[in-house]
1. Distance in nm of label points 7 Å out along Cα→Cβ at positions 58 and 154 was computed and gave 2.6; which structure, P, Q, did it come from?
2. P, Q: which one has relative contact order in percent (Cα under 8 Å, 6 or more apart), as calculated, at 16?
3. Out of P, Q, choose the structure whose coordinates give mean count of other Cβ atoms within 10 Å over residues 10-17 equal to 20.0 when calculated.
4. Output the label of whichever structure in P, Q has the greatest value of Cα Rg over 2.2 N^0.38 Å.
5. Comparing Kirkwood radius over Cα pairs in Å, for residues 18-137 alone across P, Q, which structure shows the greatest value?
6. From which structure (P, Q) was helix-only ellipticity at 222 nm (-39500 (n - 2.57) for each DSSP H run of 4 or more, over all residues; to 500) calculated, if the value obtained is -12500?
7. Identify which of structures P, Q gives the largest calculated value of distance in nm of label points 7 Å out along Cα→Cβ at positions 186 and 234.
8. Could you tell me which structure in P, Q was used to calculate FRET efficiency 1/(1 + (r/R0)^6) of positions 106 and 202 (r between Cβ atoms, R0 = 41 Å, to 0.05) as 1.00?
Structure P
Amino acid sequence: MTHRFIDTHCHFDFPPFTGDEAQSIERAARAGVEAIVVPAIEAAYFDRVLDLAGRHAALYAALGLHPIVIEHHRDEHIDRLDEILQRAERKLVAIGEIGLDLYREDPQFERQQAILDAQLRLAKRHDLPAILHSRRTHDKLAMHLKRMNLPRTGVVHGFSGSLQQAQRFIELGYKIGVGGTITYPRASKTREVMAQLPLSALLLETDAPDMPLNGFQGQPNRPEQAARVFTALCELREEPADVIAQALLDNTRELFGIAL
C-alpha cells in the first residue's frame, strides 16, 4: 500500500522542475506525494510561484523573503507581499521561506531580523502560518517567534538542532520539518531528535532540489523522495507506519489548511 504524503517544502519553481512540471508532479504522485508546498525566496519569484499553484492542483504557494539572499530584499517588497496577501488567494497557504541565517559571510543580521519581523507581522495580520529557515540561529529565532506570538504559528523547516531547541519551538506551537538529513547515518543527533519528538509536531519535507538524500548525493533532490524520508522516519520511531503517515498528513492539513 502506498501512503499519502504532502511535501511541505519544495522549490518547485527552480530546475530541474522548470518546464517539466506536469511530469514531475506525476512522478511525485506515483510515490504517494499528492500535494507540494512551494515557498518563494524573494519578491522576483512571487508571481511565478503563484502561477504554478494556479495552474497545478497539486501545488500550493508560500511567499517570503529568504535571509540567504538578504541583499536582494527592499522595504517595498514587504509592501508588495502585503498587497498580494490582501487578495487572499486560495492556493496561498503560508508566508515563507523566511527566517534567520548566520552561515553565510556578511549575514547583515540586523537587516535579517528586521525583514523577519516585518514578515511575521504580515503572517499575524493575514492569519497565515510561517515556513521558517534557521541556520545557527535557533535560539534567536525562538525569541522572535515568542515575541510575535502568531495565531497560526508555522514550521521550522529542515531542523537539525538539539532536542531542547526543538522542544522550545514545539512549546511555542511550531511544527518541525523532517527532511533528508535523517537518511544519513552520521546525522545521529538529528535522527535521535526526530525519534523522540511528539508525532503531532512533525511535518514531511524534501527541500528539493536541495538536500539530496543519502545515496543520491550529486543529484537534484525531488518531491517523490518524501516517501524515502518517511521510510527513514519509520525506522527511527516506534509507532506503526500507518499511524506515522496519517499523523504527518493530519499535521500538514491542519497547519496549512490543505484539503486532501
Structure Q
Amino acid sequence: MLTTERHNTILNLLQDKQTITLQDIIDKTNASESTIRRDLSALENKGELTRIHGGATLTERKRKEYSITEKSAKNIHEKRAIAKHAASFVNDGDCIFLDAGTTTLQLIPFLLDKDVAVVTNGLTHLDTFIENDIQAYLTGGLIKPKTSALIGPQAIQSLEHYRFDKCFLGVNGYHISYGYTTPDPEEAHVKYTASTLAKETYVLADRAKYNQISFAKICNLPDAALVTSNLEENELQLLAERTDVTEVST
C-alpha cells in the first residue's frame, strides 16, 4: 500500500472510531509498526491527528474553545511548573503583560518577591493580584465570557499606551509550520499586539498544545520563546530549530 493510501486509511479509521490503536492500523494496512509510527508522525505534523500512547486520536476542532473553568482543571501540575520557570525570566523593575489564561494565571504567585508592574486583559487574574498586593493595570475592552478575557478595539487601544519588558501569552496550540494559534481572531489580535509592544515574548503552553492548530494565528514560532513540558527528544529538536524553547520536566 502506498504512503498516501495508508494515510487516507488512517484518517478514515479515525473518522469512524475517533481514537485508534497501532494494531487497528496494522490490521487494516498490513504495514509494519515502524512504518505506521512514521505515518502517524507525518500526519500529526500536518495537524491531521494527535498521537497518544499506543495510537492516535482526532485533533480537536480548530474553532472549539473550552471555558476558563474547563481549562483550569487540565494539566494543572504542568501549568504550575511552566509558570514557575517562566517567572525566573522576570527581573525587579520589569513592566510585563500577562495574558488571560489558566497557565499565565499560575505565574502570579511566583511574582511575589519581585518589584514589577503588570498589565493584563484577564479578569480571572484580578483577585490573585489583589490578594498578593501586586501592582496591576487592567485593559479596557469587551468581556468575553468563555475565557474571561477583555478583547476588541478598546483592549487594543488600551495596550498601545504601554511598553513591556516581557510579555507572557497562553495559546491553544503551537505547531512547527503554523505557529501559535487560538480559536478567536479578536483574542489573537490582542495577544499579537501585546507581543509587538514587548522586548521579549514568551508563550507558556503544556505538552497537550504541541502540534495543535486553532482557527486564528497569533504569530510565527520564531516570534516568541516557548516554555513547554515533557516533549519527546525529536519534538524538542524540531522546535529548537525554529525558536528558543525551554522544556520543563514534570
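1. P
2. Among P, Q, the structure yielding 16 for relative contact order in percent (Cα under 8 Å, 6 or more apart) is Q.
3. Structure P accounts for this read-out.
4. Largest value of Cα Rg over 2.2 N^0.38 Å: Q.
5. Working: P: 14.9; Q: 17.4.
By Kirkwood radius over Cα pairs in Å, for residues 18-137 alone, the leading structure of P, Q is Q.
6. P
7. Q
8. Q
Every number in this text was worked out from the coordinates using simple rules, so none of it is lab data. Just so we're clear, the structure is a prediction, and the values are computed from it rather than from any experiment. Cβ atoms are built from the backbone, for glycine too; each structure is taken alone.
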